[in-house]
Structure 1
């Protein structure tokens, strides 16, 4: 009798039940090592999550639109019998970009950020964003719970009143607003995403600028995304490793991570985002790294027994 093959669930949103272009590669790489993988809509109430041997949770891309439901799902995974990666604690922590404050306090350089909280007493502006001081020049405004460029916009100096209106709208809707100086290097050299598997650097991708001038806040900017394989410098890898290692000190082992970095106006590399929740890992761009990911998943399965 053949031994039972382990089955791994990969979370998916209802809009994209077959996930990303990476999915056929990931499924095939796992099949090659004797593991079955299936996409499962995370919000489907009929799913029996205990029937799987492992849950890989980096495909719940609509979580920003269903925050309470997603946090309830995460809490259920914490209590469930099937291990989830990244861990439920990591998913919860990484949902809100206020995690950047923690990493900055741990010594990781980030893009300078002003935070305006919906609770007036805890905001940087003290007035719900009405007269918040903006950095000189072009700025970016976005909510702290956001993905794919959701409600993210850039404003020139002569559009700062529109930027403040954007902040007010976010705060009035109960969200924390982030204000950052737009990094001109993104237009010149783009943004770099460094993928880590099991805490180790795997590969890098280059992203062209996604935020277009004059567009205002949109539901998503993902249609603007242009990605290609890239080579990270030693300095960029060191910075990215610092960010991943800092998070792991707080949260424990990671299975997957993508570290998005940009060059600041002072010429230093800085963290834009540390994606531990639902990052696309871009195996379709760097397919030779898919087998490494499959091996990491296999090790997580073996750790269960």
Structure 2
């Protein structure tokens, strides 16, 4: 009996060693590092809070979006996004607002001056407005599943997500392009009126930058994947921003490559920047 027990022990030890050596080396190395730094104890919310903390207080960002399909057809869209954090020093909403986002199309010509405004409130629903030059009128809208013209991005995909918008569950770490990542499952809260049932966020550990996000529809079908190459991450005074990202629509077999062409960090924005009545101002 003693010989059998020893044999079983050796077999189990060999199996455990084999399982460990089968892990991708970046994940195995990161596991050791996590044990040393205490990262192993981080919850999903802790990890996503690091993502939120890696932000400017405000920014202006010019982007080019190149959209294509497997037939080789491609079209280009350009826009400018302005965003401002509305929290105080204690991370609480000011006047009931967490953040405000303004998106203006600059190209193609027939979309120029079209503008969208999203006001993220501490008590949902959020306020959303659109200005269409052809109608010369600002309207309150629901941007649920609304896509950026001719692209695979929706407004929900590009507007910086607040930590209060979802619940977070930490999943086993993985590697993306050889870079060790935390993996967090985010489930949008009902009041957010999200088009997704949940999504997985792969957060590069060193700079707390999401480098991959996988999206599932309300019917629990994986529909999209967003990838930002770790090599595209740039340092802006201690804030780390990916300058390129590719969104793939897994259902339609299309893609959109978003490239940041200009970034103005922490500008002083006039108070009227996010006034819905000024959306029509060019």
Structure 3
């Protein structure tokens, strides 16, 4: 797999500020980190990509820097994409346009056999439940607060072997049903699950597909998700600290056995959680 930790590029703007990133190349399902210096007279707004906009925030650990996390969807095809930095200069709204190259991450495929009721549920009551849970989660993921709870580097929710990586195409009972939206960690029943970083608990619920679910809002559009849990130690609205025990692992939802599914979203877009954590720790939170 190709990653984009290469050389630093400086893209000169017409308003005398630089956009700094490590490469203009990013794989589908990955995240690009853009950084902007504090400049007199410049107010950064957002990064526009096709019909989406991703807000530019002040770096939570460096007041002289601003940043934007630019998530690329798993479904984006290899191509050259135009993105625009929108900003104010002397109260005038301006744009700086440049290009990035989306490349193919070349994810693998895996076959999984589960109960047919979990693959193609037909009961109207179950379909209604699935739709309600999906809409509830998407409303949360698209809620982008202006506050960041992140002050230190992320940790993994548990120390264990990875049994299934992000992006793997999932073939359930012989039929392709999408891709693996997170990273699976081996975990026996009842293994303590830790919060990857500080944040506010946005959802605690037993759901049809993801089973026992905890969603944490880390602020500024960053969410981490913990699925298939058997017990909860937190409730919606709680503020949690990095390393705090959220509950215990389990085998609830659409699973073949006990494990932890760990995933992440940025402003609603699903991304590789381990690549995101590496990016945040090495770039946004460097020195912490």
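FYI, it's all coordinate maths here, none of it is from the lab. Note that the structure is a prediction, hence the values are computed from the model and not measured.
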Entry that produces 10, 34, 33, 19, 4, 0 once P(r) over Cα pairs in 10 Å bins from 0, in percent, for residues 42-177 alone is calculated, selected from 1, 2, 3: 2
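Identify the structure, out of 1, 2, 3, from whose coordinates helix-only ellipticity at 222 nm (-39500 (n - 2.57) for each DSSP H run of 4 or more, over all residues; to 500) was calculated to give -3000.
Numbers: 1: -9000; 2: -5500; 3: -3000.
Among 1, 2, 3, the structure yielding -3000 for helix-only ellipticity at 222 nm (-39500 (n - 2.57) for each DSSP H run of 4 or more, over all residues; to 500) is 3.
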